[in-house]
Structures are given as structure tokens and as C-alpha cells.
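Next come the structures, one after another.
Read-outs throughout are calculated quantities, based only on the coordinates presented, and are distinct from any laboratory measurement. Values in this document were obtained by computation on a predicted structure and should not be read as measured data. Cβ atoms are built from the backbone, for glycine too; each structure is taken alone.
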Structure 1
Amino acid sequence: MATAAAPTTIFRRATPDDARALATSAFLDGRRIDMQELAANLGIGRATLYRWVSSREELISQVLEFLAQDFIAVARAGITGRGNAAILDFVRSIVDAVSAFEPASVFIRQEPLLGLRLLVGEEGRVYRRVCAGLRELVLEQRPDVAVEAVDRLVPIVVQEAGMMIWTSLAIGERPRVERICTVAEALLEMVVPPKRRPPAAR
């Protein structure tokens, strides 16, 4: 999985992209993103850093969104089935990857309230990004299903799966991947039932 590369040269004129790269590097190392330390490493004042990213919460949200995009791309690339099977391949890949992603586990244990808000909250970048990725795939794989039905389904699947993953990690437990995938499959089939094979000719 690709990750943001931290700058390797001494900064002369740091940019907002440099701030996001260093924050991503800290997150992947399991270190708390500290705005004062980050500003010092960039060679800028804290006021400049806050002007670039608005807040620490917004910066972490951008880091999480970047990583979510990566998970989505990997999950799509690994799809082997078609129709509902492809959708479930996608869901399982993300659940498996996220459940085993140690930097996210460290973050959610260190800052559970912030983590849940950014990772599961309906206004969060991660939630919106994953919803968009799943919606696109469902419409691609099941064009026979009404868009309105898909739009009702996707947020439920994403939020239910997300809560099951992140609450488990927040309390130090391993997410139960099979249970999460079973719930996702049941929700999916309520709105996007598997296509029935035509009866065999007599």
C-alpha cells in the first residue's frame, strides 16, 4: 500500500503538502501528531501551520482520508467476483486491511473520542470517502438496482461496519471480521438481492 513520503531535505519554504506528509509519517509511525513539533520540523510558526490546516483535527482528518483512498484503491484492485460477490470482495478487503492496520489501532486507543468522530462520524472525511467508493462500486456492479435504494443502503453498511471495527479496536479487542462481513452481506441483500438464475429449459 502506497504511503505519503516524508520530505527528506531541509525545508527552505515549507508548504501545506509538507505538513500533511510529515503528519502522515508521524501517524504511520504510531506517534501522536503534535502541532508544535510539526511546526518546528517545518521551520514555520504555529500560526502559519494553523492557517494552512485550520486545526489539528482537520489535519488528522486529511491524513485519514488519504489513507482511506489508498485502502479503497487496493480493495478495488483485488476484486475477483462480479455483482454482489464483487461488492462483498471489496467490503471484506477493507475490513481485513483496516482491522490489521496497526497505526489506526494505536490512534483509536490513544484518542478514542476523536478517532470515532473522524472515522465513523457522518460528517467525517473518511466516512464520506468510503461511502462514495462503495456507492460507485454497487452502481457499477448492480446497474439494475435503483439509485435511491443504493443511496439508502451504502451509509448503513459503512456506518455499521465502521462502528463494529473501531469500537473493538478502541477497547483493545480484535475486530471480528467474519461477523462484520456477515452483517454487511445481510444489509446488502436487503436492498441488493443476488440475481436469480433463469430456470433451466425443460
Structure 2
Amino acid sequence: MSKGVRAVVIGIVVAFALSFGLSLLYSAAGKPDTMQAVLIGCVFGAITAYIFGNLAGNRSIPNASAAQRSEALARTPPAGRALLYLYRQGFVARLAGLNLSIDGRVVAQLKAPRFTLVAVPARQLTLTAAFGGLAGPQNKPSELVIDASAGGIVVVRITMAMGMLQGSIRMERQSDPVAARQALASMTMTPADVPEI
């Protein structure tokens, strides 16, 4: 069963169970208002289906250990390469996994607040961020061209902004990568699917 279908099924189960439970409570209280019970059950069922639909694009990804995080934050860039730290902050859509791609290749999925590390060639790269599941159509994908030609350390902060009809993904390169990398020490690390390109 796909995650989208599962979200609908869970929503229907919640709607039915809540409607049935409220009908029993109303009957016990002497106010048999079945229509109100069904309406409340349907509203909560729809909300449940919507939430689970938004999370349908999530993958099961373990967190890095404290040792892996410490090692990642202490790394020095190899010759001819750059270390690209990607971190996500904010409350909006924090549980929905954000798929990150470099030059069209998916490298990681991040929830908030989390970070990941990818070793990349010292050249210009295109970072793309997009949601999967029901959250995908509700948020515009975003692209950021990164010039990593000098090598070294590159840190990119990713946040979400809510819009009237669609949310937007904001990505910005941090001007002080050393300080930004130090700030990641208190954040959970998600290992990259592709730790090196």
C-alpha cells in the first residue's frame, strides 16, 4: 500500500471512529445529534489524511551518532574539493522530509532542525530542494547555484516560508562558514545518502 493511500485509509478510520464515539457520547447524554458527530468525525478525518499525506514523501533515515557528527564538523576539505554543509531550520513543515539534490542527483533528505554533509568537487554546483508526497505540490522547489570553485567549506541554510497559495523554500549561503559550522554542533545530523560526489 502506498503512503498516499495509507494516509486516506487512516483518515477514514479516524473519521469513522470519532463519529461513532461521539454518537455514543451524545446518545448517553440524551442528545442524539448524529449529524454533528459525523461532521466532526469527517473534519478530523480529513485533517488526519492531510497531515499524513504531507508526510508521505518521508523516508526512514537514521540520525548520525554523536561521533559521526563530531567527525563531520571537524573535517578539513580534501585537496581539490569542498565540504558542503546543508542545514534546515524553522517550524514550517519541519516534519516533512525535504529532498536535496546536487546537479540533479539526490544526496539527502532533511527534516528540521537537521544538517548533513556532502563532499563536492571544487566547481560551480546547482543545489535543488523539493518536497515529495502531498507537500510537494504545495511548495515551490528551489534552486541555488553555489560557486565552490575555491574549495574550502560552504554552508547553506534552508528555511521555509508560507505563502497565500504555495509555500517557498529559501536557501542562502552563509557568509561566515566557520562560525556557521560551529553552530551546527548542537543540531542533529542526518547522514547523506551520497556523502561524496
Structure 3
Amino acid sequence: MTQAPAASPLSPLTLRGDLTEPLNRWLFLIKWLLIVPHLVVLIFLWIGLIFSWLFSMFAILFTGRYPRGLFNYNLGVMRWTWRVGFYSYQALGTDRYPPFSLQKDDAYPADLDVPYPERLSQGRVLIKWWLLALPHWIVVAVLQGVGARFGGVQFALVVFAGFGNLFNAKYPGDIWDFIMAINRWVYRFNTYVLLMTDKYPPFNIRE
């Protein structure tokens, strides 16, 4: 089963996740340990992203443009985060170990992309990431838990799917579709909050 690249007309994000079966039945029990090197690197990358985001906010406020180098860095951190999440507990979609890379990788079964915006709203830049995005903050807190990434409804579904594969040697298809829908929602939200688009993320878990 594969998940085709998914992009809504209301969001510039393209999220790809290809379920690569068969999956090792037992590996999901120790993936938390296997991703530790990635998590260590991602801590520093996300610290850098915070400063990059702050600088970009003021650049957009005064110029209406996202500094391209910072945009590419933030996009790369999102890519890296998604590949690690896809391998581990945002999806358990593959047993292929994710690359240590910020770059686009068509050979890996998970990737994402956001086209560079030539112009962004100067008037909304200071409020869209918190005030305008507040309804999505609430939804994401439920879907992925407070602090996100490895909690909430999504984590429970992924663990259930892991045990489903353990006992049946098959990823439950309906759960897979729902998990990928959650990921699309969350990463569209991330794209908006990181100021990479002015298009408000849709309240639609089906697209």
C-alpha cells in the first residue's frame, strides 16, 4: 500500500508517505531507542529553527519576504522531523532508517515540500502563528498531545497499528488512512505557524 503525495488546494504543503510492507513485526517495540541519535540532532535543529523563525518574522514584517536561506533551513528541519516521525511513532510506515539530512530525498518513502512564497502578508505575520492559528493549536494538542510528536490520539493509533502488524503481519488499512490524515493536518499547521504560507490550513481531515 502506498500513500500518494497529498496537497490541498488550500495548503501549499505536499506530504508524502509510502507504506512499505512487509514491516518487521517486532521492530516497532525498540524504534524509540533507534531514533535517539536523530532526536539528539533534532533538538539542536529545532533550537536553530526557533531563532530562524524569529528572524524571519521580523524580515517578513518589514519586507514581506521570507529570507530564502532561512526558509530552506526551516523546510529541511520539517523534512527531517517528518522522516523520523514516519519511521517511528507518527506512522510506523517503514523500517528503512531515515537519513541524517535536511535535503529533499525522493528515494526515501517519506518526504515533504513547500514551495517558496515570493510575498507574504506583513500585516498578519505577528498574529497568525498564535491568534489566528489558535483553533488549530487546540486540535493538534488533541491529535498529538501537548508538546506534540509522540502523544495524543495519533500515538495511540500508531501503537495499536504496531500491535496489529505484530499479530497479523499487516498494517490495518483504515487506521493507516486516519494516521496519515492526522499527519497532513499537523504538518499543514506547522507550515502556517512557521510563517511559510499565508494560506490558512483547512479544517478537513479527508484531504
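Using helix-only ellipticity at 222 nm (-39500 (n - 2.57) for each DSSP H run of 4 or more, over all residues; to 500) as the calculated read-out, with -16500 as its value, let me know the right label among 1, 2, 3. Don't skip to the end; give the middle numbers.
Working: 1: -22500; 2: -11000; 3: -16500.
Going through each structure in turn, the value belongs to 3.
Matching task: 1.5 is the computed value of distance in nm of label points 7 Å out along Cα→Cβ at positions 144 and 168. Pick the structure from 1, 2, 3.
Numbers: 1: 3.2; 2: 1.5; 3: 2.7.
Computed on structure 2.
Consider the structures 1, 2, 3: one of them gives 0.75 for FRET efficiency 1/(1 + (r/R0)^6) of positions 72 and 152 (r between Cβ atoms, R0 = 25 Å, to 0.05) as calculated from the coordinates. Say which. Mind showing how you got there, number by number?
Numbers: 1: 0.75; 2: 0.95; 3: 0.25.
Source structure: 1.
Say we calculate Cα Rg over 2.2 N^0.38 Å for every structure; which of 1, 2, 3 gives the highest result?
Working: 1: 1.18; 2: 1.32; 3: 1.01.
Answer by largest value of Cα Rg over 2.2 N^0.38 Å: 2.
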